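Multiple structures follow.
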Structure 1
Amino acid sequence: MERRAFIKTTGLIGSTITLTGSSALVAATGPVYPPATSEPFWLDGPMRWAQLAFVERDPGHYDPDFWLAYFKRIHADGALLSAGGVVAFYPTTIPLHHRSDFLGDADTLGYLVEGCKKQGMKIMLRTDPHAVRQTVYDAHPDWIAVTADGQKRRHWANPDLWVTCALGPYNFEFMTRVNHEIMERYQPEGIFSNRWAGHDICYCQHCQQQFKTASGQALPRQIDKLDPTYRQWADWRMKRLRELWALWDSEIRKQRPASRFIPNGFPDKVLTGKEADLFFADQQARRGLTAPWSNGKGAKELRATLGLKPLIGIFSVGIEEEFRWKDSVQNDAEIRIWVAEGTANGMRPCFVKFGGDIYDKRWMEAVAKLYEGYHRNEAYLRNTAPMARVGVMYSEQTDRNYGGKPWQQKSADHLDGMYHALVESRIPFDMVNDRLLTPDRLAQFKLLILPNIAALSDVQCQQIQAFVANGGSIVATFETSLYDQDGKPRPDFGLSSLFGVSVDQPVEGPLRNSYLQLRPDAKNKLTTGILEGLDDTPRIINTIYRARVKPTTTFPSPITLIPTYPDLPMEDVYPRVMTTDTRELYLRQVGKGRVAYIPGDLDRSFWQLLNTDHGQLLGNVFRWALDEKPIVDVAGPGVIDVTVWRQAKSMTVHLVNLTNPMMMKGPFRELIPVAAQVGIRVPAGAKATAVKLLMSGQTLPVDLKDGVVTVSVPRILDHEIIALDLA
């Protein structure tokens, strides 16, 4: 199968890229197109991966046959194995490429590669170029990263090592030779590079000279995303990393056209989606207050740019807290929920174990049960299309270009609040990247949610307007579209004509002791459902900040402002203004679509306070704006994350049970089962011929009425998958 190169030296980021050192190989020939090959293309094959990250003493100490037997037992069909960089686990012949002190004359890597290939597994080999030993420092001090005060950078965790510069000759020249040797010896399906992109700003001679040539500026002295020089550096760094990706990938393909270079992370998801033919997402586990759905969120964000290209989710069996106890393990419940979230959202699991020796084997049964279940139901996990009708926008350009003012802090909380409200509302949804708003990208969605997408270009605003003109609906909050793509303020919202409001005065807040007055109006059909579940109260707490706006057309008034009044002393805690006509929710019917604009930071406030009334109101607004019968209805207790997919001959509904007192603070201590009644709308033109509960191994009768299959799920422990076979 012939494939184009997925990195070009011209195109997406402006003018032709200037390369130095070995990277000139790419520039000299232009875009690299590999020759046609009869080799079966492997990318979409492996569904269950295993990563063994060697430590230096593993050669001669660990038992490779134990691992090969485990890989076979769990039906792993892909292996990610450590090869070189910081340590070579094979008999390298490259000077300064540190060979494991325990290797002797053996080939630790080669033995495992051969064993995996005999089991039919595909092989990805891992390198890590971020650190080197004293011998490299002595021979090439210019390869070492330099701090802002001019000091060579010692490794933060191991002071015997030095941190390398990712953007200079060490990566472009030395690691290119390492990759060539690895490919030549083992012919893997690809090379995956960990910590390849550097750590903060490097002030080595190469970075200083190259940034000066590219920008005319000296390197920025600190990280400040709103500083123009820092922005220039960030753009230059991204271009330089893309050159490196191009170089390594093209050199790998010269030796084996079907192979790929896979970077561990890239600072631009749109470019990742465009250029990568498959991707490994290294979001290993929860730490601190990380929400349990975060693995699914990461998958959704990458899916928004990758589409249905293979996405492999690396998950750790070890502890991922700040001090990294890598030889201890998480409990079964925590592992299972994290993996379930990734799998439900289209990722293929890849466990990672640091070190070939095992001190604690408790994780092995949990992973085995997961993999065995996924292997048994593999056909139902080969998704062909997502079926969610709701899209949540995320914006890398807003993340880069928005901030600085008090009300703009913790801006990521807007998205997290919207995400959590959707999970609690049990509404299937996908993510949408704001730089990919073409009609074909938005075709699946009826509703587009904009959680304070502040920085939008004129073109992006036009694309959103076209979505609504074609019958779509939107929900937007706070300062959405009030800034252009570079973060420069507009005189009014870029989407003012859709919102039906204009900016009136600066943002107000933080609001102390302010409320939202609920004003039900049974006669107004437009507001039906907005106050559902809030019937027994005349008011709920307000948001923390609110944009002050004035309407440019007529609106209903289901929710209005009760202004701030003192909360101390107790004798003074009473409203000075009992009621106003200032709306805090603007609802419009626009053609066949609906528009809801919320001037407050309701999404961020919900995330920070987790107030149940805020969650209920957001869910009501979602359902109001969607204005169609849901593809899936889930009734029953608990918190259940719902995802819906199509396959070649089926559709699946993933139910991930997040019900747990430790839901917002890891780790889960146990799994608490819940039951659910699920109604699934069968796609038009299809017929449901069988209903199965895949993870519990049950086949149920087809209970069909008015196009909806009703399924009683008696027990969801961590992850249940309802499969409808379709004809």
Structure 2
Amino acid sequence: MDNQLALLTLCGSIIALLFVASRAQKVLRFPEGNDTMKKISASIHKGAMAYLRRQYKILIGFFAIMFVILFVMAALGLLTWFVPFAFVTGGFFSGLSGFIGMQIATRANARTAAACQKSLNKGLNVAFSAGSVMGFTVVGLGLLDISIWYLLLKLVFKLSIEDITSTMLTFGMGASSMALFARVGGGIYTKAADVGADLVGKVEAGIPEDDPRNPAVIADNVGDNVGDVAGMGADLYESYVGSILSACALGVIAFNKIESVDRVNAVVIPMVLAAVGVLASIIGSLLVKTGESTDQSTLLKALRRGTNTSAIIIAVVAFPLVWFILGKDFIGFYFAILGGLLAGVLIGFFTEYFTSDTYKPTQKLAGKSETGSATIIIGGLSLGMLSTAVPIIIIAVCVMAAYALSGGFIESTRGLYGIALAAVGMLSTLGITLATDAYGPIADNAGGIAEMAGLDAEVRRRTDALDSLGNTTAATGKGFAIGSAALTALALIASYVEKVQEVGGADIALDMSVMNPTVLVGIFIGACLPFVFAALTMDSVGRAAQSIVVEVRRQFKEIKGLMEGKADADYETCVDICTKASLHEMILPTLLAIITPVVTGLILGYNGVIGLLTGATATGFLMAIFMANSGGAWDNAKKYIEGGNHGGKGSECHKAAVVGDTVGDPFKDTSGPSINILIKLLSMVSIVFAALVVNYHIF
């Protein structure tokens, strides 16, 4: 039966990829608009592809070095021979998902602007269809990677179920490594261009956003794609596969001593649940339609209709899934899945509440612009800090409920398996959740193209409405990713403990008490790590943005007739500066995440690593929510003012809001979303290097 269920997972991946092909064809059938729109779109596509080619050259070198390291460890008997190859495939599919999504996104921007010339609904249709390509590529490739490895290891190499899950878990390290490079590099690129363009263009020169006279405008639009599409795709790919793989690994342990249930069934349940999520997401995505109202609450209802329908389908189908595969005695796992699904919906709602200009928090934040930049920055920091309380409570309730309902107080490993299933439940509808997220940068690009091509004001009004909605859905998507990261990180810590016991045998002396000095020191190191990581990435954005500011000022000063619209800006120089700066700056933060758990383990031992993972998960979760929500609120406060409130565009309030948005840009698009990858990568690296740490630690 388990082989048939694994084949069902493979079928789910194929269905997702077929849906990707149909959505891509649908997008490409729409007209691109006039020649000016085509030219601008081609420039954005060219810049984005050039960035990815250069980034992938660097990553090929990194993955080659890591492959050799893992190969040597396998030769020494510290890993199986499959691990180096699993690591490479995890990174390959993670990068491929972002690449495919960006190919369509950069071709959909002009088409979205052209569609908005006809109606708002057509514009939403194009942008959301392109976003669906990203969403279903991630789930399709993720399930393809998982199902092929499972069937290959089981049917061809005849490995035990313990060895299968242990090997599969390690390709999550490849996916996480790729995701961190993509998220950090893309985030630095997009925010360096955005900050540079805003500070000189909007604040100093007083010209509109996306004005063709701004030399950084194309780099800004390229950045939307390399950061918010390619980077986000790789990010959520690793979140998706990480949640499934951790649940598979814990399923073996949870049912190790229960003869009435085949442990293999516990492994395949998260895989099948994800496959069902593909079908649920396809049904939900077909329901996303709207009228001509640009009111944000109306547009949000259109997207909620799709996401809520998908969630309801999962809630219904998961019950018989657990009942027939595990048996009625273990129906508590269904409620754990339901808890994760509900937690995801609630985190999404409260993220929307704190970041959407439809609600009071962001509207009040916009009002603080009346007294200048300082007060709106203070207000945004306060809002972000306050917004961490509700998600923490939601996750805490979800963890305790999943643990208890799964029988964790009877057998702890069953409770941990329930927590892992809750994470899978939260991400089971990722196809449509990510589609609502990925469509945002496409709508943003469409607005820029409408501005640069001189389209009617009504077109820009429609693209702005879609863009503002995209800011909210992007924040919601980040909330999902961060929430699932917390649940997955807990499951991965449990997997690390089991891995240490497996490779260490009878010599293991686990002491996870905070009274153990190695654990306590590990907690301090882990708690500090998200702050250091955020500081490095923020500083990287600052340095790269300084280069853009200098270049834009130079062009305004030296190119005669530029401000009068009589001469063309040199867009390519800004694109090149952003590309070089982001690729250089992404290396140190990513290496920090990979090296720290290994060095900590070799010095403090496996107990110190457990402390490090605990500290990093706790503070990383809080930092990620705080930064993502502050940045989202600042951005939408600016757009709320641009909608005609507090003096509208060009007013002193607007200038203050632009400064707040500029501070928030690296918060929400670089450091914040990268931290959720950080806390999972730390766990993945720890699991892969567990045997090395157990055998060669100092304390």
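Quick note: the coordinates plus some simple rules give every number you see, no bench work behind them. Since this is a predicted model, take the numbers as computed values, not measurements. Cβ atoms are built from the backbone, for glycine too; each structure is taken alone.
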(message) Quick check on the output: -8000 is helix-only ellipticity at 222 nm (-39500 (n - 2.57) for each DSSP H run of 4 or more, over all residues; to 500), derived from one of 1, 2. Which one produced it?
(response) 1
(message) Computing FRET efficiency 1/(1 + (r/R0)^6) of positions 98 and 474 (r between Cβ atoms, R0 = 35 Å, to 0.05) for each of 1, 2, which one ends up highest?
(response) 2
(message) Quick check on the output: 27.2 is mean count of other Cβ atoms within 10 Å over residues 138-145, derived from one of 1, 2. Which one produced it?
(response) 2
(request) Assign the value 21, calculated as percent of Cα pairs over 42 Å apart, to the correct structure from 1, 2. (result) 2
(message) Once Cα Rg over 2.2 N^0.38 Å, for residues 386-673 alone is calculated for all of 1, 2, which comes out largest?
(response) 2
(request) Have a look at 1, 2 and say which one yields 5.9 for distance in nm of label points 7 Å out along Cα→Cβ at positions 106 and 442, as calculated. (result) 1
(message) So if we calculate FRET efficiency 1/(1 + (r/R0)^6) of positions 178 and 578 (r between Cβ atoms, R0 = 30 Å, to 0.05) for every structure here (1, 2), which label has the highest result?
(response) 2
(request) Could you tell me which structure in 1, 2 was used to calculate distance in nm of label points 7 Å out along Cα→Cβ at positions 298 and 410 as 5.3? (result) 2
(request) Using relative contact order in percent (Cα under 8 Å, 6 or more apart), single out the structure from 1, 2 with the greatest value. (result) 2
(message) Tell me which structure, out of 1, 2, gives 19.0 once mean count of other Cβ atoms within 10 Å over residues 234-241 is calculated.
(response) 1
